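Peer 1: Following this line, the structures themselves.
What follows is calculated from the coordinates using simple rules that are stated; it is not laboratory data. Keep in mind that this is a model prediction, so the values were computed, not measured. Cβ atoms are built from the backbone, for glycine too; each structure is taken alone.
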Structure 1
Amino acid sequence: MGTETMLYEGKAKQIFSTDKPDEVRVYFKDDATAFNGEKKGTIQSKGVLNNSISAFFFELLQSEGIPSHFIKKIDDRNMLVKKLSIVPIEVVVRNIVAGSLSKRLGWEEGRRLSRPVVELYYKDDALGDPLINRSHAAAMDIATPSQLDALEETGLKVNAVLQKFLADKKLLLVDFKLEFGVPVQAQSAAPGGQVLLGDEISPDTCRFWDSTTNEKLDKDRFRRDLGNVVEAYQEIWSRLGGGR
């Protein structure tokens, strides 16, 4: 891995080239950010836990017919994935009111929604990833109608699979963020084919609450200075069967 080139560094991960042009290695960092990078810190072993949790969820979703960029977990901090040309839209699916939705609508946090809500956000750090709708996406020419259909439909499928699975683990899936991309073809280095689920699925990108106590077991513990951040991530991994 020492001869690989770092292609991109984000808030929580680094992306490296491999000997295959259509595959990349993802390294999970311990860095933590919140509020579009305004708050920064380090959560010891977060990268190890998020790598394991994400691999677990990608394998679960693939077993349910939901394709993703995931190929395999390499080691504690590294994952091999298909190289994607990212669609610059974040898909957020909400089941319970929390975070920005509570502030936007003036609804109390913890209120259960009568149906899942799907939101689209334009991926642009400089703009703070603003909320958009399908008309915005079409006018900005950042996704085709069929891609938008796939993003929304996949978001709801992921929600259904994870909600059912996590209920047996005494966990509520409050909301979560997904990112998508189109695989980069090896020969042309151009995107082609179906839209795939990418990025990660972890306590960094999902809100998980204990279904009995509503205790927060995700990055909100970092955002809100609640303490026991690592313990919350470890609890999620433990409930998924980690370490057994």
Structure 2
Amino acid sequence: MYFESHAHYDDKRFREDREELLSTLLPASGVDTVINIGCDVKSSEMSIRLAEKYPYVYASVGVHPHEVGEMNSQTIEKLRKLSAHPRAVAIGEIGLDYYYDFNPRELQRFWFRQQLRLAEDVKMPVVIHSRDAAQETFEIIESSAVRRGVIHCYSGALPMAQDYVEMGFHIGIGGVVTFSNAKKLVEVVEGIPMEKILIETDSPYLAPNPNRGKRNDSRNLRYIVEKIAEIKGILPEIVAETAARNAKSLFLQN
């Protein structure tokens, strides 16, 4: 029923109950598919191991802008090798983060471009991270040949979301849409077609209301679905089915 398009079950916060969640609790809650997202080489490798162990889990491999300070040409070749694994379905999480600025911006831009080129080479969709860098992220993607992917945890305004959709991208909607101050994101959900929306939790981060502030997991997808359904004026079942169809088309039908 639910296609989780962005989670981090390799995170240490799942150390105690990862097995129970992935083997029992998530399937029992209607979570049919999970994309576990890599943030560096180690977490990309862990994502693939999880995908090998659990038949409904797939992996995305990439280096997050927080981690690009350790990258070199060998890193790209490691990601290329990982991307060839049959359970790997995307390059990501890649992009720019000017909120924390853990790495120099020029370095972030360089490795973002390199990973976009990798996605071009291996013909995979991308999972994009963008925080406080909306215009530069858009311009770098626009200048690339990549036209398939998801703008994860979208935080920009409606016009840019529409531009991404026109370019061929999907928009990832997570728990923030349930927050009382999410007016801009509500406008995005209202203004783009359901056929371009993916649902995500970004677990263990950004739990939706009524669980805001707690560790997140994919069982909370239902709150995101219910909020999108409310905004769109359609049944939650239609939201879940459409979002799953969108995600399967993007990630699993290459």
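Peer 1: Supply the structure label, taken from 1, 2, corresponding to volume of the Cα convex hull per residue in Å³, for residues 39-174 alone with the calculated value 160.
Peer 2: Traced to structure 1.
Peer 1: Once FRET efficiency 1/(1 + (r/R0)^6) of positions 7 and 63 (r between Cβ atoms, R0 = 35 Å, to 0.05) is calculated for every structure in 1, 2, which label goes with the largest value?
Peer 2: Of structures 1, 2, the maximum of FRET efficiency 1/(1 + (r/R0)^6) of positions 7 and 63 (r between Cβ atoms, R0 = 35 Å, to 0.05) occurs in 2.
Peer 1: Oh, and also: Comparing Cα Rg over 2.2 N^0.38 Å across 1, 2, which structure shows the greatest value?
Peer 2: Answer by largest value of Cα Rg over 2.2 N^0.38 Å: 1.
Peer 1: Another question, then. Assign the value -11500, calculated as helix-only ellipticity at 222 nm (-39500 (n - 2.57) for each DSSP H run of 4 or more, over all residues; to 500), to the correct structure from 1, 2.
Peer 2: Derived from 2, not from the others.
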